[in-house]
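Taken together, the values in this text are just the output of simple stated rules run on the coordinates, not laboratory data. Everything quoted here is computed from the prediction, not taken from an experiment. Cβ atoms are built from the backbone, for glycine too; each structure is taken alone.
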Structure P
Amino acid sequence: MTYSFKDAANAMVIKEMECGEGIRVQFTPFSSCLGVVSRKGDLLTGIHLVEVDIQGQFNDEKANAVKDKINGCDEWFFVGFVTDWASGNTKDQVDIIKTVPKQKNSVNLGDGVYGAKWEFNELAYLKAPKYVKL
């Protein structure tokens, strides 16, 4: 059985292990989480990842679900606790996601509220309260 992320009720309030889509996306606060933001045309997809949830450890099945969700996008990036995830217990799963082409620079800023927008043909990330061009 393939893992499926829950659809966020609001693309501006993407909770843990949810996926949201819109011209702007925003996650609930990160304290140890990793976000994945992808763009296809004018539409952004945000995926809020946690190392452990009620279904267990972040694993290969969940990493492949992320990969499947963003495959074929125009560009994508990680945001949040990137270094921790890429060097800790989830390194192998992060490496699975990294096989998707067109990765932009990651945004490794730790705790915070993150999001992204596509505007004027530019992708920018949010570290509340301001957007920064990638």
Structure Q
Amino acid sequence: MGGLIGVFLASLIRPLANMFHIPSTSLINFIITILVVIIALSVFIYINTRSKRNLTAIVDYKHYPRKKLWIRPPSLKFFSSLCFFYLFFMALTVVPLMGFIETGNIIIFFGSIFFLFVTFMINYFTIHVGNTTVRFKD
């Protein structure tokens, strides 16, 4: 019964999926992918520079001596889970992008771009907000 419902729903969704297919070559899809990844990286860099400018407006850290710090993760579990999520979402970004290059389906492309931004956002979770134990590096 479940297989019958699955086949029926797949036959209903097939025309919709064909509507989102871009008839283009793999080279054109590769160029589109590279351009969108460059734009996404540019947005990520822009957000980082804007955050740095906001920090400089609040705290003028140029008047203080410059020291190197070791910022360690709170636990090994936190570090391993962060690495796992980063690799997981990176795989969810790269595999659909390769699928888009081969097939040209725009739904796959939008999904991979969403996971690309999720991968970028993982960088903001590397250091906890609040009190963090640091060590001065000589």
Structures P, Q, by FRET efficiency 1/(1 + (r/R0)^6) of positions 16 and 56 (r between Cβ atoms, R0 = 35 Å, to 0.05): label with the highest value: P
Of the structures P, Q, the one that -24000 was derived from, the read-out being helix-only ellipticity at 222 nm (-39500 (n - 2.57) for each DSSP H run of 4 or more, over all residues; to 500): Q
Structure with the greatest value (metric relative contact order in percent (Cα under 8 Å, 6 or more apart), set P, Q): Q
At a computed 18.9 (Kirkwood radius over Cα pairs in Å), which of P, Q: Q
Given 1.00 for FRET efficiency 1/(1 + (r/R0)^6) of positions 8 and 64 (r between Cβ atoms, R0 = 41 Å, to 0.05), calculated: source structure among P, Q: P
Answer label among P, Q for the case where FRET efficiency 1/(1 + (r/R0)^6) of positions 24 and 72 (r between Cβ atoms, R0 = 35 Å, to 0.05), calculated from the coordinates, equals 0.15: Q
